[in-house]
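Undergrad: The following blocks contain the structures, represented as structure tokens.
Throughout, read-outs are computed from the coordinates displayed, never taken from laboratory work. Bear in mind the structure is a predicted one, so any value in this text is a computation, not a measurement. Cβ atoms are built from the backbone, for glycine too; each structure is taken alone.
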Structure I
Amino acid sequence: MPTVKVGLELELEIIRIIYGGAGLARHEGCAIFVPFTIPGEKVRARITRLRPGWAQAKLLAVTRPSADRVEPPCPWFTRCGGCAYQHIAYPRQLTIKSAQVEEALRRIGKFAAPPVEPALPSPLDYGYRNRITVHIEPPDIGFRGTDPRQVVDLNRCLLAGHAVNAALTRLRAKRAWRPGPATLRANPEARGFRQVNDGAAEILAAVVVGMAGSGQVLVDAYCGSGFFAKKLRSSFTRVIGLDWDDQSIQAAGQDAEAHEDYRRGDTAELLPAALGPAATTVVLLDPPAQGLDPGVIDTLLRARPARLVYVSCDPATLARDLSRLASGYQLLRAAPVDMFPQTASIETACLLAASPN
């Protein structure tokens with residue numbers, strides 16, 4: 001008979017934080033996930049969901065707190081689904097995120113000794129977002145809760161910059177609301193993809209520029225509005241950007257120089273023709289969270305451009321794709337950059353070099 005059941009209260013010790021934000025504990029062979037905890041803490045928790053081999057639990061009390069536990073400043077924390085780490089001192093958040101990248105590369109990517117560097121901090125750990133998307137379900141405006149069936153009604157977000165919160169105030173003042181999502185931007189004219197954290201984006205860009213170096217051809221796959229390509233265009237003879245989104249391609253082309261070429265379409269279809277000579281070509285990959293199309297990986301392994309720079313917002317899909325590329329490439333660096341303080345999200349830039357034939 002299983003001893004872990006829904007409703008059972010347990011005293012647990014948190015081993016580590018898994019990607020997604022929950023603390024991992026174990027009880028009689030069962031993995032138990034408890035949100036809003038810190039490694040090394042002892043907690044009391046109640047089992048709320050049970051599956052074969054694992055369970056979810058609600059935190060009831062912290063009986064032995066970590067020295068890194070802090071008072072969350074947001075009154076909606078633990079109810080709003082946006083933040084996972086406001087209870088953790090910021091330096092410890094960084095070490096947790098680096099550890100999660102390393103764990104994904106070991107477990108999923110099968111890298112024995114992944115070269116993961118300490119996570120680089122955001123210049124701001126609050127007030128950094130240049131846009132947010134709220135959900136309107138009258139009479140509530142806010143974010144999905146930790147119970148995603150609910151919208152947590154709120155009048156400000158501590159992660160958002162002043163201009164974004166001002167836009168939220170104006171939205172709430174309207175008499176008529178249209179139900180559904182609404183994106184609020186610091187710059188309402190901005191269109192196409194851009195990073196949500198301007199300060200951390202500059203740090204990430206510096207890492208990417210250092211990894212990419214220089215060469216004859218830079219192919220910026222999934223280029224968005226050309227954020228990275230613009231930083232690198234002085235280092236390459238030709239710059240080719242690829243993206244499916246028309247608004248992003250239009251934005252990238254507005255200040256393009258003569259040696260820049262931005263093409264709209266499916267990256268897997270456009271990539272083969274965009275590649276230059278293998279020895280002098282660098283490919284920058286910044287795909288959505290689901291990772292690379294298998295066709296992109298096949299093209300890279302066939303053409304074997306000299307260097308790849310892979311920027312990812314999801315350690316699991318990053319590790320999966322790097323494992324697939326390992327037959328033709330060596331992983332030299334993995335540099336996490338904290339684009340999303342207080343949340344469970346992680347941005348990582350990786351440098352790969354073509355293996356000798």
Structure II
Amino acid sequence: MPNTPTVRTLALSLGVSRTTVSEALRGNACVHPATAARIRTAAEAAGYKANPLVGAVMSEVRRSRNQIFRGVIAAVDLDENGRPAASGKFHAALTAGARQRALELGFKLETFLVGSKGVTLGRLDTILQSRGIQGVMLLPSWAPPDFSKLDWTRYAGIYSDYAIDHPALHSVCSDHHRSLMSALGRLQALGYDRPGLVVQSQQDERLQHRWEGAFSAYQRNYPEIGTVPPLIVPEVNAANFSRWFRKHTPDVVLAHDPEVMTWMAAAGARVPRTHGYFCLNVTQTDRPCAGLDLHPNALGARGIELLIAQLQRNERGIPSPASTTMIPGHWVDGPTLAKKTEPTEKLSLKSRKVVGDGRLRSG
């Protein structure tokens with residue numbers, strides 16, 4: 001018998017099925033007592049040790065077959081001014097992932113809106129308590145969120161974005177730093193050696209400057225890619241983008257808004273022939289392009305799993321300390337980057353002059 005006995009090897013040596021061995025070791029009465037005793041004796045002699053993780057997984061599978069309704073989870077969104085309209089797609093995908101995973105685990109997800117178009121926090125607290133809802137998932141907020149008016153002694157909570165301080169809850173979010181570092185490496189492998197980052201300042205601040213931090217770290221550690229300074233401004237528009245683009249001549253632009261490609265074209269760039277464009281969040285774009293998929297569905301699903309785990313452990317209130325779970329994004333191919341086998345044709349913007357309509361001509 002092998003050094004590490006398994007249910008399979010025990011079954012082969014005893015001439016019985018793996019199901020019989022498994023049920024006997026679990027103490028199931030369906031196995032004849034004499035057979036069960038023989039199996040347990042053989043398992044002990046062989047030094048068999050059950051894997052508790054496998055047992056837990058199989059136990060959950062058996063429970064899920066019953067489709068038992070276990071309760072309602074609240075997904076809470078804020079009605080905010082100034083939040084980019086495109087973020088609605090990300091919220092919808094995140095909520096869809098959360099709802100599907102909740103359903104698989106026996107829970108129903110209901111959404112609540114807090115703000116001028118929804119309910120007050122006080123009213124939400126009353127609704128949750130009256131309906132016996134104890135699990136609360138908070139959707140990403142554009143500004144630092146404050147949900148401290150809820151009576152958290154009654155709830156388990158999860159925030160689906162970076163750190164929340166009021167109150168400090170467990171969080172699940174995209175790993176923007178790791179995602180961008182990986183993307184820059186692949187762009188460099190494609191032949192782009194002057195990447196330029198374009199981000200709205202508040203969008204970077206709410207992520208604790210992870211876009212800027214990753215970009216600066218990559219430039220510092222890989223000086224061969226050039227030192228194009230990132231364009232981080234309160235509002236990215238055609239004027240400030242064009243000035244930055246002409247002055248620093250990046251050969252690939254990393255940004256959120258595909259409108260950037262229109263401004264690149266006005267400056268004489270031809271995507272992907274002369275320049276590349278890489279979207280920092282493809283969920284929020286309406287144009288085919290290469291970019292990062294930040295997995296909003298997976299974020300929603302993982303957040304629900306973490307929240308339900310708290311409920312099952314009977315954990316309520318503000319955790320100490322709060323933890324953060326990160327999911328890295330992955331590269332999505334698209335028509336806005338030149339293929340590796342097709343070298344990018346470089347367009348020197350410094351050697352051209354701007355004409356009246358904003359286009360560039362040779363100087």
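Undergrad: Rank structures I, II by FRET efficiency 1/(1 + (r/R0)^6) of positions 25 and 145 (r between Cβ atoms, R0 = 41 Å, to 0.05) and report only the one at the top, that is, the highest.
TA: Values: I: 0.95; II: 0.25.
Across I, II, FRET efficiency 1/(1 + (r/R0)^6) of positions 25 and 145 (r between Cβ atoms, R0 = 41 Å, to 0.05) peaks for I.
Undergrad: I've got another one for you. Of the structures labelled I, II, which one yields 51, 30, 16 when semi-axes √(5λ) of the Cα gyration tensor in Å is computed from its coordinates? Please report the intermediate quantities before stating the final value.
TA: Working: I: 37, 27, 17; II: 51, 30, 16.
Of the structures listed, the value fits II.
Undergrad: Now for a different question. The value 22.6 for mean count of other Cβ atoms within 10 Å over residues 289-296 was derived from one model only; which of I, II is it? Before the final figure, lay out the partial values.
TA: Numbers: I: 16.9; II: 22.6.
Answer by label: II.
Undergrad: Then there is this: So distance in nm of label points 7 Å out along Cα→Cβ at positions 41 and 273, computed for just one structure, reads 5.5; which one of I, II is that?
TA: Values: I: 5.5; II: 8.4.
Among I, II, the structure yielding 5.5 for distance in nm of label points 7 Å out along Cα→Cβ at positions 41 and 273 is I.
Undergrad: For percent of Cα pairs over 15 Å apart, for residues 121-208 alone, which of I, II scores largest? Provide the component values of the computation, followed by the final result.
TA: Working: I: 61; II: 67.
If we compare percent of Cα pairs over 15 Å apart, for residues 121-208 alone over I, II, the biggest value is for II.
Undergrad: Here helix-only ellipticity at 222 nm (-39500 (n - 2.57) for each DSSP H run of 4 or more, over all residues; to 500) was calculated and came to -12000; which of the structures I, II was it taken from?
TA: Details: I: -7500; II: -12000.
Among I, II, the structure yielding -12000 for helix-only ellipticity at 222 nm (-39500 (n - 2.57) for each DSSP H run of 4 or more, over all residues; to 500) is II.
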